[in-house]
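Asker: What follows are several structures.
None of the figures in this text is laboratory data; all of them are computed from the coordinates on show. The structure presented is a predicted model; accordingly, all values stated were derived computationally and were not measured. Cβ atoms are built from the backbone, for glycine too; each structure is taken alone.
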Structure I
Amino acid sequence: MSQETGKWIIFIGLLLVGVGILFYLFGPYLKWIGRLPGDFRIERENFKFYFPLTTLILLSLVVNLLLRAWKYWKA
């Protein structure tokens, strides 16, 4: 394993810790995540199906904008 791979693993770990801290501190304010219109939730007696389509699209847009801004400011 190279040093570059180790750096990426550390970065991803710190990113996950940061997201965890945000959810811990702002959890009561983020209850809308996963409950947007367009998020599919089917619950039966012995069956639960959940697919957060709208939440995934919104998250994808935010990550895309952040990456584009980072690329713009870095270049």
Structure II
Amino acid sequence: MQPKVAKTMNNNEELYFLSFCVEAYKMRHHMSGEDVMKLFDEKGVTQYLTRHYEVLHTQGERWIVEEIEEFLQDK
């Protein structure tokens, strides 16, 4: 199964930002990158990050991971 990333990313900056988010989340939760991508795709995190890229990419790593965690709790 191919991840939804290719369908949602509009440019290289967004793709770089998504990879940054995946790395930060996997480090905090001791997960593999593949597992994080599956989680992000299944729960709509990839779409959320893309939709709110303009605001989110200006924030720090800790804040972004906490934002993702909050988004997942609301799901």
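Asker: Can you spot which of I, II the value 4.6 was calculated from, given it is mean projected area of the Cα convex hull in nm²? Display every interim value, and only then the final one.
Answerer: Working: I: 8.3; II: 4.6.
Of the options listed, only II reproduces it.
Asker: Let me ask another. To test your reading of the models, identify which of I, II gives 35 for relative contact order in percent (Cα under 8 Å, 6 or more apart) when calculated. Numbers along the way, then the final one.
Answerer: Values: I: 17; II: 35.
Here the read-out was taken from II.
Asker: Follow-up. A value of 14.0 was computed for mean count of other Cβ atoms within 10 Å over residues 11-18; which of I, II is the source structure?
Answerer: Details: I: 10.0; II: 14.0.
Checking each candidate, the match is II.
Asker: In terms of mean count of other Cβ atoms within 10 Å over residues 19-26, which of structures I, II is highest? The partial results should precede the final answer.
Answerer: Details: I: 9.9; II: 17.9.
Structure II comes out on top.
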